[in-house]
Structure formats: structure tokens, C-alpha cells
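Once you scroll down, you'll see the structures, which are given as C-alpha cells.
Quick note: the coordinates plus some simple rules give every number you see, no bench work behind them. What you see is a predicted model, and the numbers here were worked out from it, not measured in a lab. Cβ atoms are built from the backbone, for glycine too; each structure is taken alone.
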Structure 1
Amino acid sequence: MHVITWLTDLNFKSIQAEKLSQRVKDTGHWFLGSELFKEWISGPAPSSCLWCPGNPGVGKTILASIIIDYLQSLDYKRKTLVLCIFCDYQSTATQTLPNILCSLLKQLIQDNGLSNPITSLYNQCCRAKTRPSLNVLTNILSQELGSFYRVYIVLDALDEFRENNGGQEELINTMRKLNSNIHLLVTSRDITTIGLVFKADTRLDIRADNKDISSYIMSKLSCGRLASLIKGRDDLRQAILDGVTEKADGMFLLAELHIDSLAQTTTPKLLRVALQKLPNNMPSAYDKTLERVNSQCEHDRELAYHIFSWIAFARRPLTVLELQHALAVEPDTMTLDPDNICSEDLLGSVCGGLVIITDKIGHCEVCA
């Protein structure tokens, strides 16, 4: 549909699908069953804003995708809409306030079809060869949302939205003012300046439930190198479950780094030794992971750091193919040699678990 393409390239629906695919079965129930969340769902909209801060690595984005999926699965008696926003520090150039409003319109069209006012706006802008202003977007979105009984907006990672001249507060204020039927849920790191924006709102802290951490670890032990090492050894499986859960201290990211570290062991004895040496904080875990990266052969080590550099300095998230081509370019050459392109599996393996290759849209991201 031309209107959807014209509105914005932002595709939060695909990000939602990709993040939800990373969910471990039966996780997130502690949040969905909490009284504050239930009150947010059914409470009066004008005052219904739920701020959900959490430390790095506790799984805020995956939980946001679980919340969105849950809201979409409910059987509503009256006309209801669920919208999502995933902020990303690597996409600040495209994730502007007007573009985010366009993304909400895009989701509305995808779920409910094209309305006459949006069609008129499209035709008008095409004739004038202009883009709609912030005021125009706010007004038309407010008008469109007014046809619903309730509108749920889940905004993930507010701290990754550009903060220039109060950008984060402006984004939230704009969401609040869209319509009186808005139920807004926002995740972010627990930052003082962000907390001030929500000082009059309900707060529900995000923490990684130990049952969720255990489920995550068990899923990691069901396949791969560790699964082979502990096959038939329930004692080792339990030792890993207990040790990693304790050292992860409620952080999925730390648990993942620990599992990746343990997967490098080759015998049950070395595995038990490694379990005793697992760090209990992120900086130490990163240091230990980088030690593994640096202990590789020179070629793999250099490749890993080239991958880190390309991902870190990219102006937007890279696809796997883009990263492969970037790494294949050689100095003083004008053509790309296909024989110089490394495999997708190698991209992740040389980085010690610090780079994630996502399946749905083929993006690469650094664990942080």
C-alpha cells in the first residue's frame, strides 16, 4: 500500500515479532499477573500511565514484547487498539517524533484499514510534495484514535530516544495528549531525569523473576555444545542451573554471558571449575568475555573487533548482509570479492556471545 510506504520506514511490528520470538516459554507471568498491571489495563485512561524502569540486562525489551502480545490476545468487548514503539539508540536519526507518530498511523492502518482523512492527507502532501507537520500528524492521529474505546501504547526503552532539548519528555507529553482514551506503558532504565517525567504516575519496577531466569537457562541447556557436555548428567544440569541463577542476580544478559562462557569448557571437571569462577557483575563478565575473544587466533580476534567497530559506529542497525559486505571490503580496492565474504555463523561465533544475529529481520546487535 502506497500510503504505508509513504508514511515511514519505521516498522515496529516487525521488531515486535522478532523480540517476541526470543521469549522463553512461560516467562513474564509475574508481570502480567501483577495488580498494578491489571489496574493499568482496566483503569480510567486519562490517568493511566505505567512507568516500568529496570536495570540493564533484566529483559525489559523482551518483556515489552510479551506485554504487547498479551494485550493483543485479550478479548475486548469494545473497539480497542494496541500500538507499540521500540526506541533504539542506533536509530536516533530516523526515530524522530514526527516519524514515530507516522509509525503509529502506519500500525493503525495495518490493523484497521485506510480511513478517508488519512487518504486525504496523503493526496494533499503528494500534490504539494511536502511532508505533514508535527501539528498535522498529532491532530490526525488524535482524530483517528478517538474512534476507539481504548488505545494501549507500549513504548520500550525511552532512555534510548534522543534527549536533545527535552526530547524524551516531549515524546511522552505528546503521547499523553493524543486522546483521553490512551493507556500508556513505558519501559526505560531507572534514570532520575526520566523518573521526574513520571513522578505523578504509577511505577512498576522490572526485575527478572528467578523462575524466568531458570526457564531461560534450561532453554539454553537443551541444545548446543553444553547440551552435549551434560547429556545424561542431571547433577551437572542442576549445578549450572543453581550457579548461573545465583551469579546472574536477576539479569538475563549476565546469565547469557555465563552460559556462553561455560560452553567453552570441554570436560565436566573444567565445567565445574568454570562455574566456581563466574563473576557476579556485568563489568567482570564483559572482561571475561573479552578475554575469550582476545585468546582466539589472530584472524578471528581481528575479525571480532572489526565486527564490534562496524556495529558500534553504524548510524543505524545493520543487517547481516550489510555487515558481511562491509567486512569484505579491502583497502585500495574498488570491487567486492564474493570469496571474501565470511559466513553468518562465523560473525557470531568469533564475538564470544557479545553480538546477536537475529533471525526474523537479519539484524546484528551488540549485547549491552
Structure 2
Amino acid sequence: MNSFGNKMRITVFGASHEDYVGLTVAGFPAGVALDQDLIEKRLRQRRGLMHLTSKRFEKDEWRFISGIFRGKTTGAPLTVLVKNSDRRSEDYEEIRGLARPSHADYTQHVRFGGHEDYRGGGIASGRSTVTYVILGAIAEHLLREKGIFASSRMKSVHGIEDEAIPDIVDLERLREEDFPVLSKREEMLRLIEETGKRGDSLGGVVETWIVGLPAGLGNPLFGSVEAQLSRLVFGIPGAKGIEFGAGFGITKLFGSQANDQMQYEEGLLRHLSNHSGGINGGITNGSAVNFRVAYKPTPTIALPQRTVDFIKKENKVASFAGRHDAIFAIKALHVQNALANFAALDLIL
């Protein structure tokens, strides 16, 4: 349930209030010098706008405990640990059995027979995604040499849409920003701040492009590029939907509009549109792979809601004041981008 991969295989471990969260990746190429500055930069981006996201402040102190010798990868499994230092586990003893609506408290309790680690959401917390960002930074370092990169933006927050269409220069710039938006940044930030002050939360859509992948990667059917990306994305807590290219909107087009027509330019095949999101028949077609992911509003909010105590079997009305994000899609953006980098590297190896 916590492993994924093809040529490389990742295994995630640890929980929100354990001493560490960690990740092991098997099959990573040998002889790669890790770019520690890039790892730190991507971790800072994930922490990002702390005044609008979680009040839990983690320094994200990390270290590799296997797979590194003399500063380079050995080809053996790489294992990284990230310390959990800002924990308040006692907060969760007081609400033991009180299900936070749309959180995993009840479902984990049933699935694991009452033995679940309920502190901070346990394994359902977004805390483990810090390891995805480290993984993505390692992959990004290798992809640079091949002219491949992933870039993401906040496509929408609640009803505010970033409608501008980015070009290659925009995509290169966006991946260096904490809150990458083309045209509606201030409106989004204002809404997030106002919503957080009310004790409520917001969801959002994150859009990603993987630029530079050659045609011919992936497989048909269950091994499709879409399937691989989807499995990775749904390893991000709170992800609720994914679409590629024109997505569900393609149903509103005629075939003559939806088809990505082609032509040769200076000997290179070029698609004149990208409604397919860079993928045909599960295989990359040479255009940028493009997908969008919907993240639900943070379920833990300070407003009173009807719920239950599933240990005492009582109905309750409760609010859950705490150190929670008004929107976690901002952090998820950097996690999604990291996983896109990992997926791209896994495809080209």
C-alpha cells in the first residue's frame, strides 16, 4: 500500500507524529552526485507561505542513511529520513474517537482495527510528502542533463481561475516560485487569507507540464503514462481527481476540434494542439505531458460540524481548532511537481 514504481521503486514509511518520515528508492542510477542546494530549495518552496498554510513549523532536517558513498549514489537502495520535530501529540488525546468529517480518522480506525496511529492523521497526513519533494529534487538534477523538466501552477483556488496559457518561458519561471500563478495571484491570496480567518478552508486545482519527454515512452492499457501518473498523484493526501490535456472538457468538442493535428517543421514532427495532454494510447507523443489535479479543502476546520464519537458511539457537534492549513493545495503543488519529475525519470531510464 506504500510502494510504487517500475524501473525505480519507492517505499514510503513513517507517520505524522512518529520520530521520522522516510522514503526508500530502489533502482536509482549509480554515480549521481546529489545537489543538496536544490533539495533545500525545493523543501523551502513546499514550506512556502506558512502564514497561509499550516502553523506547524518543521525545519525538514533530512539525511540519507543508505545508498550514498563519497557524495555519490552507489546503485544500492537510497533511504532518506526527515525528522518530525514540531509535534503536539497531546492535542489528539483529547479528541480520540471524535471523527473529523471527511478526514481518515474513522476509515483508518475500521481498516486497522483500532490500532491506527491517530495523532495528526497518522499515515494519512500530508507530512510524508516532504520525502516526495526530496525524491523529486534528486530526479530533477538528472533530468536537467537531458533537457527535461516539470513545472506547475495553481490553476484555480475555489472559484478563482488562472486562465492565462503559459509559454516555455513562463514554465521555466513558474517552477522557481513558492506560489506559481500567472495572472490571479493577489486574488487567490486574498481569498485564502479571508477564509482562514473565518476558520474555514479551500480546495484548488494544480496544473503540471512535463516538458522535453520524447515520443514513445510508456505502455498501452494498464501501463499507460496516465495510469502511472495517477497512481503517484493519489499518493498525495487530499487529491480527489485528475484529468489530462483537455480532460473532461474534451467531451464538449467535435472530433475535428479535439484531434491534435500534425505536421513536419524542419524535419521534426509537431502537434498543432495538445488536447491529448501529450499522450496517445498510453504512450508519450512528444508534446508536453499536461495534467491537472483537484485537491479538496482541508477537512480539519475551526467551524462547528456534526460528527460522531465512534468509540462511545455518540452523535456530536464539534469544531477542530488547531494548526491546520487554510488550503493545502499550495504545498501539494510542489509535491505534485516533484512526483512528475520522478515519473519522468522512471520513464526514460
Structure 3
Amino acid sequence: MIHVFIGTKAQYIKMAPLLRRMDSERVDYRLIDSGQHGDLTVALRDELGLREPDFRLGGIRDVVSVPQAVGWSLRLVGHLVSRARLRDRVFGGHGGVCVVHGDTPSALLSALLAKRAGLDVAHVEAGLRTFRWLHPFPEEIVRVLVGRISDILFAPGPVAAANLRKTAVKGRIVVQPANTVLESVRDVLGAGRQADERPDGQTAAGGDRSGPVLVTMHRVENLHRRSRREALVDLVEGLACRWPVRWVVHGPTERALAGEARARLSDAGVELVPLMAYGEFLANLAAAPFVISDGGSIQEECALLGVPTLVWRDRTDRGDGLGENVVLSHYDPAIVRDFVHDPHRYRRQPRAPEFSPSAQILAELDGWR
């Protein structure tokens, strides 16, 4: 039996190609929702064409603060007490393999619950590392811990695979030519080769590039470092004098931008908007003259779309787009100034190779079907 244990917006987006493939091939699987993004994922499942979970842990509220995260984690850890009850209640009494994804607390807790219930663990998007414990935090730690208890690890590229070998993981490593986000973007936008080239040289995926600059920030290392938050607010406030700017505000970021920071941005004409549907967000990315974000998945998406992107981080665990359309800021004012002086020189053509990571994953899981 295949179990898929996820619970965040990014996990649903990146695992949607695998879930849809299993549905189309009539593979019997169990979908378990961790409840980390209990509210956001309700509409997202509908947008992505995914069925409802077989079992939910937690309610329908998103975990957006540290106290909420602690309470949610303790509720999930409580299931570790009784192995028999855990296996029966969460995993429906079935053995098999539990597919977990990425580097969120959901990934770690779902892997721990699966091992406690006697299941094998398959880690999708394994091996993305910075080898700096606090950059990013807690994602770097999560990847190490999940990697150590996984039986099969799907590494998105040779660098990720080498990272896993460097840390001597015990599980079997499967090298993937691309991350599943490739299919997510391709399915929604038809990027790259599937986009029709227009006479003016633009593409359907790239849009007309007349949209606003797009900004996001949600990582712990930025939200909880005042100097980094304020530096980004200063930057965006200045950019609004030259471009229209749209800041997509995550739940945790709402608190960080409360008060003076939000007032300054609003006075400068920055449009502060809540999280969007995935298709709408991708369209905004594709139409943006450039993007500023601290999101790893957004870095991957922008690399595929060819959009100039400034990553608001000191380190990134992904190589997607670096040296091409993506620039890592290191919070260095000189790097930031150079990027915003002429971001258009980083523009690249959208691309979307025909490879299917989800098909490769499902083939490797065939023995558990």
C-alpha cells in the first residue's frame, strides 16, 4: 500500500502530479493530511484536481505562529505513543510505504509516524542542502533527520544525490533529472516548449511582462531578524518609485508587516495582497518584470519561467537558475543594487523538459502497490 503524507501548500503543489498520476492509473493509495496548512489546502486540492484526504490530523486552521506550531507538533507526536493505534487510525491498518516530501515540519513528523507504525519511508525532494544548520532553519535540520530514516530517497539532480552520499544515508538513492515542480508548472501554464511563441518574441508562459514586480517573504530566518525585514521593506519602498509592486503576504508575514512597515509600503503604493490560487500566482510570476522572494519553490518556478529573480537569503539549498536568471542576494547591498539597476538582463526563455518525475517515482514504488 502506498501512503502519501503531506500537509502544506507547497507539498500539495509538488505532489499533485504524482497524486493525479496514481488516480489516472487507478493505483490504490491513502492520502493523509498533516493539518499544517489546514485552511489553505482545502481550496488548493480542488484547484489541483485532488481528492479529499482519507485521514486528517489537526483542524482546518493554518499553523502560522510559533505557539501554534508547538501545539500542532505535540498533537502529532502524541500519536507515537501507541504503535497499534497509530497504524490502525492514521494508516488505515495497512503497511507499505509512506511518501513524504521536502523539508517542512510536516515532512519530519510524517516520517516519524510512518516509521513508528512499521512502514517504509520514501522521501521526495531529498538531498537539498546548504550544510549550514541555521540557513535555512529549521529546513536544513529536517532534511538531515528525514534522510536518516528514509528507505528510498528521490534526489532532484546529481548535486542533491551527492549530498546524500556525503552524509552516508542508509536508504537507496534515486537520482531524478528534475523536481516534481517541473510538472506542476507545466500542467498549469504549459511553460517552455508547450508555450506558443508570439511574433514579438514573448511566450504564453512568459506573459507580456507588464505585470507588477512580485515580492514574497515567509522564511523564519527573515521574519525573526529585524534587520533583514527592514532591509527588504526599505528596498521595496524604493522600488515602488520605479515599478508597480505587488507583495503577496503569507500568514506569518502579516504579523511581521503590521504597523509602521505596512503603512510605509501602502503609502509608497505597494499593493499588499493575500495568498493567491496557484494558477493565479504562477501567472503573476510569469508576467512580472522581476521577482524578489525567499521561497525555495518560488526559486524553482522562476528558474523554469525564466523570470529575473532576487533570492532574499544568505544561502539557498537549490541551484535552480543560479548563474542564469536567479541571483542570491546574501543580503549584500551591492548585490541587491546591481540586480535592481538592470534586472532585465537576467531574463531567460521559459523551459519545461518533457521528463516526468512523477512517473519515475511511481515506477520506483511499484513493489509497494
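Some values worked out for this structure:
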read-out: Which of 1, 2, 3 yields 2.6 [distance in nm of label points 7 Å out along Cα→Cβ at positions 311 and 335, calculated]; value: 2
read-out: When distance in nm of label points 7 Å out along Cα→Cβ at positions 39 and 247 is computed for each of 1, 2, 3, the largest belongs to; value: 1
read-out: For -8000 (helix-only ellipticity at 222 nm (-39500 (n - 2.57) for each DSSP H run of 4 or more, over all residues; to 500), calculated) the corresponding structure among 1, 2, 3; value: 2
